[in-house]
1. Determine which structure produced the value -11000 for helix-only ellipticity at 222 nm (-39500 (n - 2.57) for each DSSP H run of 4 or more, over all residues; to 500), calculated from the coordinates; the candidates are 1, 2, 3.
2. If relative contact order in percent (Cα under 8 Å, 6 or more apart) is computed to be 27, which of 1, 2, 3 is the source?
Structure 1
Amino acid sequence: MFMEDVTEGGLGRADLKLIELLARDSRISNADLAREAGLSPSSCWRRVKVLEEAGVIRRFSVVLDEEKLGLTFKAIVHVHLTRHDPEQLAGFIRAVQTKQEVRECYATTGQADYHLVVQCRDLAAYNRFLEEFLFRLPAVASAQTNLVLRSIKTWDGI
């Protein structure tokens, strides 16, 4: 596990163990978390609070079953921008941040300027996303879509 290699930030083995356990199951009770980490419940609670206050733990969340939610269409969209002026970039970023279908957005090096992970119900919904949203953004010159056929590995924490 890569967290064992952390040497900066003052995280000790107990902190790393807590992070690992919480990443696996953020609903674990403090008593069970303490037992599995080899800590007293009060010490465990304090350490978790310190990790939260330090921003190491930003939030607790759930992992959803996309298929059961009807979100069976996933694509990686490589977006090319027309220009890179600050106003156009800010408008693109604001718009992407508000769109529910966009699960992730990365500014990258290489041929495309941005890579979006887009998820929706089906191909028709994706086509609406392109026509009614993405291609209407002034900053967007073009987009190339790669359909996700199946997930081999996803990151659920540590």
Structure 2
Amino acid sequence: MSTDRRILLGRVAGDFGVRGELKLLSWTDPREAIFRYQPWILRSGDTEREVSGVRGRDTGKLVIATFPGVENREQAEALKGAEIWVTRDRLPPPRPGEYYWVDLEGLAVQTVEGVSLGTVSHLFDTGANPVIVISGERERLVPFVTDTFVKSVDFEAGLIVVDWDPDF
């Protein structure tokens, strides 16, 4: 697992008030956990900068943040739309049976019968469960449901074994 891999944790949604506070979209659980994983890499278009010392709170409806050096509405507005990234090594290890999606990307996928399906391109969430997108001779979508479809994840072998019909 590479420590330079990045994970998107959120986005600056806009300014909040006149003192330079910002509204954030946070994809951490709980939402305010985003403040634990600093420094952040703020990406706006082709521009990136690192920022530390961001403080904030979850108001129940919004996550509000105060960035060092951002003291008025104009400075806050300049950050609107910036993506909040962190390097993978900033996050704690997952609990047993849990996985960071970024750690699954690039792993080989084969059926329980040993048929190679390709490699994990990415994952997405349907609301019911995550789905693995496998790139091979064709693209396959496999629900990431452990014990039912995903039989094992072996990081040392770089392999996910699934109970999936290769013709589907």
Structure 3
Amino acid sequence: MRTIAQKAGMTTGAIYRYFPDKNALFAALVGPTADEIKHHFEKLAHFQMRMLELHNKIEEFAESSDSLLQVVDFIFNRFEVFNLLINRSAGSAWENYVDSLIELDLTSTQAYLEKMVQMKLLAQSPPPRHLAILVKQSYEQVLEIVASQMSREEALEYMQLLIPFLYAGWSTVLGKNT
């Protein structure tokens, strides 16, 4: 708090007049954008399910590639908040925020795969424990952009390697030819 107060040109006591503790300050900094991030991922999951229902097929490589590149843009348009949530939230009430996104995604992925099984597009879904690991690892690979403090250019270069890697992996898991 002293460092923050000093950089803001305030006393520590003045900061505490506005924020009762570090968690309140952290929440003020990340809360609105964190809610927006969660809403964005919920919308994306809903959209993917809707596309599956309408087209009776899973996304093609180009479609999934575009979706991941849009996620990169989304991250970079909110990079400071992502940085706080990923690299600076330890010890705060927000330290498990990314885990909450992963849980949200896991739930929607399970529903998506169940729908694929119902539509006979998939013989069976991976075991829940394995699916949870795969979803978590996919998130960690994408969020490495923030964890490693990549520039936008580095992130786009990295995504050119990661997108085919993820697509091939998920296609293999889902029994689809790449």
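Rule-based calculations on the coordinates, nothing more; no lab input. The structure presented is a predicted model; accordingly, all values stated were derived computationally and were not measured.
1. Derived from 1, not from the others.
2. Label of the originating structure: 1.
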